[in-house]
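K.L.:
As structure tokens, here come the structures.
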Structure P
Amino acid sequence: MPEGPSIVLAKEAIQSFVGKKILTADGSSKKVDFGRLLGTKMSAVKTWGKHLLLCFPGFTLRVHFLMFGSYAINEAKVHRIPRLKLSFSGKKTLYLYTCSVIAIDGSLSKIYDWTADVMNKKWDNRKAMNKLKNNSESMVCDVLLDQNIFAGVGNIIKNEVLFRIKTHPASKVGELPSAKKRELIREVVHYSQQFLAWKRTFTLRKHWLAYTKKVCPRDEHPFLKKYLGKTKRRTFYCTTCQKLYD
């Protein structure tokens, strides 16, 4: 599943469509009114967490790439049926594959809390801290994937952040010292920005310290791989250097 930084890259790639008029619209989606799109101009491209937001006058198309979604510009993927295909003026075409696409009417600010998006300039550390305090019984591996708290964080960021702050993923949030909670919040934002920079240079995998790894680079102790918490997502961690707060 694409994480927040990858959605930011998608936004940047699609930015050149802003101001262009839709000439044709089709695809396999059953939830999109293709007729409504014809003749409209894309007014902006935004992101919130893992959502790509294609803005038009009066409504927005919310794109969620789910686990295996993708997009293409101008050249269709071979043997793939797009969920949505939009042809714009200026000989530009956007293809969206294996994703969820729905229309949202009205103001996005009434729907989205921009301060919860780890990639947004409006991100608010204090609000994140208050949300952590309200989830004291949850495992830290679960709250990191809670999009109402850390919109844009996915399984890679979860694993890498917990390794970097030396915290066991099964730790209870309420047992983390205040300083550790602050460190967690800071590292989520910091690592997400690093993720984006490494994605731009196609070097993200080279910087993984924990995700999919078998041996801890700090103490050479074998990593454990388990499906922890309510989310049951793959979790890689070292029981030697990642402290359990329970």
Structure Q
Amino acid sequence: MQLNTESWGPDDGPLVVCLHGVTSRLGRFRRLAREALPGFRVVGVDLRGHGESGWSPPWDLETHVADLLETVEEPAIWIGHSFGGRLVAELAARAPDHVERAVLLDPALHIDPSTALMQAETTRLEARFGSLAEYVDFRFSSGTILRAPRDLVEAESAEDLVPGEDTRLRVHYCRSAVVTAWSEMATPAPPLPKCPTLVVLGEASWIPFREEPRPNVEIVKVPGGHTVLWDAYDETAAAIAAFLSQML
């Protein structure tokens, strides 16, 4: 499947492809592209079952990787957050020549099956909201956002919401696709990519990281939790920019 994409930066810059996590969408990387990576051709992708990409099954890891290879035909630098980080690792294992460098933002590599079950069951119960403010209140009350500025969360969440049949707002993703993704995240992950790799971890994240240090892997810890581009945008953006600076 050709996935929905949005591009930022010069057409002749080194290619960077950004993959969001479950329930999110490509707009989460717009600020990073414009502010921290101005010399790169950055492409944000809506994964299958999310945003403006197709929602049809199957939604397994193999299909997600096939979608990425069909959408981005040339080698690139790949950035992935959470489930997107898992997909970058899968892509590097299955098509290593396609991954020049990898940036894994609090990657979902080692999700315990009990955690995956809880998250999948929660996803099945679709929440609807009367306003953007109500949705942002919900996100903060969930405990998944620890230190992000409210105005940042509001600005980047606005395009995530669409009206349902009852005119109340819902987050624009396919629940079945996300339930499947949680199941896939409970399977054994591939090793970290063999190419130069940056791993950015939230110091208070609920996502475990168990990989042993390797010479090609740089690990940076930033304040806050799992959503590092919200809780620690400045620190995360600086780490990514420094890691990719030699590519210009």
Structure R
Amino acid sequence: MIRKASAIAIAAIATAYLALCGLLYLSQRSYLYYPVPRRADVPAFVMHRGDADIVVSTNGVESPEAVLYFGGNAEDVSQAIPSLGRAFPGRAVYAMHYRSYGGSTGMPSERALVADARQLLARVARSHVRIALVGRSLGSGIAIRLASSPHVERLALVTPYDSIVELAAGRFPMFPVRLLLRDKFESWRYAPSVRIPTTLVLAGRDRVIPNDSSMRLASNFARDVAVVVRFADADHNDISGFDGYAEAIAGRMP
């Protein structure tokens, strides 16, 4: 009887564990993507992708130089347009609203967002000869995927990570996250191929993406490609308000 009871208990625990793994697998993207609306007073256009319409906010500046911005997982990127304009004066600014964000249609995934970003880069490159990329938080994993394009001349990664799957594994140590996660965003894989000037901007009090993760990413760049700028008193969400932030992402060291 004791053996039978133990076997039943073990089976129940195993079933519950597998059920939780299944729930985590099915709901994983709800932990990664938090769609938000956009400011209606910021100019925007729609990029048609066949399976989705992607809204892109812009400052409306006509210039041979441009900036592409990819924001965080709960960010209205239209609100970053003014600060990007100050960081890169005279440049056209384009900020992509991910699928289901800011009026964009479709469902977000790593594969879809990177494909959308590549399409936007190709479109912008037709009328701009110099392009800078800025990726913040989640968007750092998108920006780094475009950095080897011949159209791009500099890269800024704000509160970046080496790998979303590694961050998730640390937060859910009881589960086989590396097997379950579909959107891995393994930025470290792409860092060695980057050859343009790159700045990693870290928040010293970041509780979302630990500085250790950002520094592991930094260690994967080739020598003399990337520099790290750390704002010791900043946290994950307020770093863009610190003096010197604009200069940092533009490569003008504060």
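Nothing in this text is a laboratory measurement; each read-out follows from the coordinates by a stated rule. Predicted model, so just to flag it, every value in this text is computed and none were measured. Cβ atoms are built from the backbone, for glycine too; each structure is taken alone.
K.L.:
Among the shown structures P, Q, R, from which was the value 0.5 of distance in nm of label points 7 Å out along Cα→Cβ at positions 161 and 185 calculated? Can you show the working numbers first?
P.N.:
Details: P: 1.2; Q: 2.3; R: 0.5.
So the calculation was done on R.
K.L.:
Given structures P, Q, R, which gives the highest value for mean projected area of the Cα convex hull in nm²? Present the calculation step by step, with values, prior to reporting the outcome.
P.N.:
Details: P: 14.0; Q: 12.2; R: 15.5.
When mean projected area of the Cα convex hull in nm² is calculated for P, Q, R, structure R comes out on top.
K.L.:
Could you figure out which one of P, Q, R the value 1.00 for Rg/Rh (Cα atoms, Kirkwood Rh), for residues 49-88 alone was computed from?
P.N.:
On the way: P: 0.98; Q: 0.95; R: 1.00.
Going through each structure in turn, the value belongs to R.
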